[in-house]
Structure 1
Amino acid sequence: MSLQNTQLNDSWTLYQRLREQTPLVQCITNYVAMNMTANVLLAAGASPAMVHCADESGEFAALASALSINMGTPSPQWAEGMYAAIAGAQAAGVPWVLDPVAHAATGFRRQLVTALLDRRPTAIRGNASEIIALAGASGQGRGMDSGDSVESAAEAARQLARAQGCVVLVTGEVDLATDGQRSLRIEGGSALMPQVTAMGCALSALLAGFIGVAPGQTLAAAVAAAQVFAAAGLKAEQHAQGPGSFLPAFLDALHLLQPSDLQRCPVSEQL
């Protein structure tokens, strides 16, 4: 069986498993992304929970299937909630995903991302500039926007995955998932996706959902999340006239996705 057919079967199997198991995904995310993230998780078949207060985030994380940590609008109080949630998740064996939004932009964010990396995420999802900077190199990012291509971030992603002992998913015009040894490219998506806010943030939470139902299969889960997301974007584009109509079309496409939709988003080995 070819790589494409094997990965298609794996991605569809994991997507069906996600819909059957309805994983509870705790999201500590930014104000802009909350609604979008919750709607994406619901459309995919997962169950979202926006629990960020340190007084309860750790206790709640122990009950969740997976945890998604997003640095989009951080504060000292939210950072404490993140630390508590991660501690609770790790004590219960719950995987967690880091979305290092604009982590290099300010001193506070740099300190925060260092502390989060010390807590060893199961996976990291970011744009090319975020991943390049996180690996210690110089990128062309500006705030939350990427100025680098996914291809240019490939080696940085592999280095970061090896250093952290995790899977790294770099998203952009083409997505790349790597565990430091094996790297896979996922094509597809839509040019309208970057014109809708919080798409990447929502993908990070969806990635957490996939990891939550795929213990020991983190790389396959990352590819599945990216392929499902890209396929929904490609399908939605057919029914959208612009960013405004794209968003509801994307949620519908995600909810109604079929194996034939995944076939339009090929996966290939990155050498």
Structure 2
Amino acid sequence: MNEEIKFLAGKTVDKIYRKIKKIQISDFHKLAKNVGVGADGTPTSYIDKIAEDVAIDFLRKSKTKVNILSEEIGFLDLGGDYTFVLDPVDGTRNASRGIPFFSVSLGVGKKSISDLEYGIVKNIPTGDTFIAEKGCGAFLNNTRVSVPDVPANLLHCSLALGKNFDDFTVSLAKKDIVRSLGSASLEMCMVAIGALDFFVVGREYMRVVDIAASTLILREAGGVVTNILGEELNMSFDLDGKSSVIATYNMDLVHRIIS
């Protein structure tokens, strides 16, 4: 992909990362405060708004033009060929409670997940950075990563529980070692490095901004991402569509999970 676009994506993520680290020190008490309603119809927290504003301001001034799809502002046409599919803070509740597991997630493509060409997920508390380019593999801190060839005998998984649980997800919670970590992009990246064997959201709940970058990262690491019917996951670049998710190593594990 165009090196200027990749550089711009990296700079955008870095600017959000630095801003969030700064406000964690100066304005931590404000992080969870709701400051409006986003384009997706859900409340906008202070941390989400600050992070998104940093990205939009930077990209508006950039000589390299890209469009933006983000959960608060929606789609912003800046006259680019590519769209940055952005979740400025994935894991807002974790961030606002001081739980060190939340990220900035940015995917680069034109119309849908199937044509994504580049993706970055940065763990804000640790600085660990996952990057993938279509056809070039996936990397953690510049080291190539891949899913295990064979899963462990005792599977470790992360499930979307709480208000987003369903009977299918609850049935999985009774079988394996379970976590519910609160940041889908990072949970899918944990699958990409074999820290988790699978990640499941049983309800049609996830939006493209939540999982675009991590879908490319996991697929480039050799894994698969489907819905709970076992169908290859693809979503258009808009905030209207929602999907269930199974993210794991291979289709054999998908069928095992579904059954």
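Can you tell which of 1, 2 yields 24.9 when mean count of other Cβ atoms within 10 Å over residues 62-69 is derived from it?
Of the structures listed, the value fits 1.
When distance in nm of label points 7 Å out along Cα→Cβ at positions 198 and 222 is compared over structures 1, 2, which one is greatest?
Biggest value here belongs to 1.
The value -15500 for helix-only ellipticity at 222 nm (-39500 (n - 2.57) for each DSSP H run of 4 or more, over all residues; to 500) was derived from one model only; which of 1, 2 is it?
Structure of origin is 1.
I have 3.8 for mean projected area of the Cα convex hull in nm², for residues 174-229 alone, calculated from one of the structures 1, 2. Which structure is it?
For mean projected area of the Cα convex hull in nm², for residues 174-229 alone, the value 3.8 is produced by structure 1.
Quick check: 2.1 is what I get for distance in nm of label points 7 Å out along Cα→Cβ at positions 54 and 158, calculated from one of 1, 2. Which structure matches?
2
For which of 1, 2 does distance in nm of label points 7 Å out along Cα→Cβ at positions 70 and 246, calculated from the coordinates, equal 1.7?
Structure 1 accounts for this read-out.
Given a value of 17 for relative contact order in percent (Cα under 8 Å, 6 or more apart), point me to the structure among 1, 2 it was derived from.
Matching structure: 2.
For the read-out semi-axes √(5λ) of the Cα gyration tensor in Å, a value of 27, 21, 17 was computed from one structure; give its label from 1, 2.
Here the read-out was taken from 2.
Just so you know, all these numbers are worked out from the coordinates, no wet-lab data involved. This structure is a prediction, so every number in the text was calculated from the model and none was measured. Cβ atoms are built from the backbone, for glycine too; each structure is taken alone.
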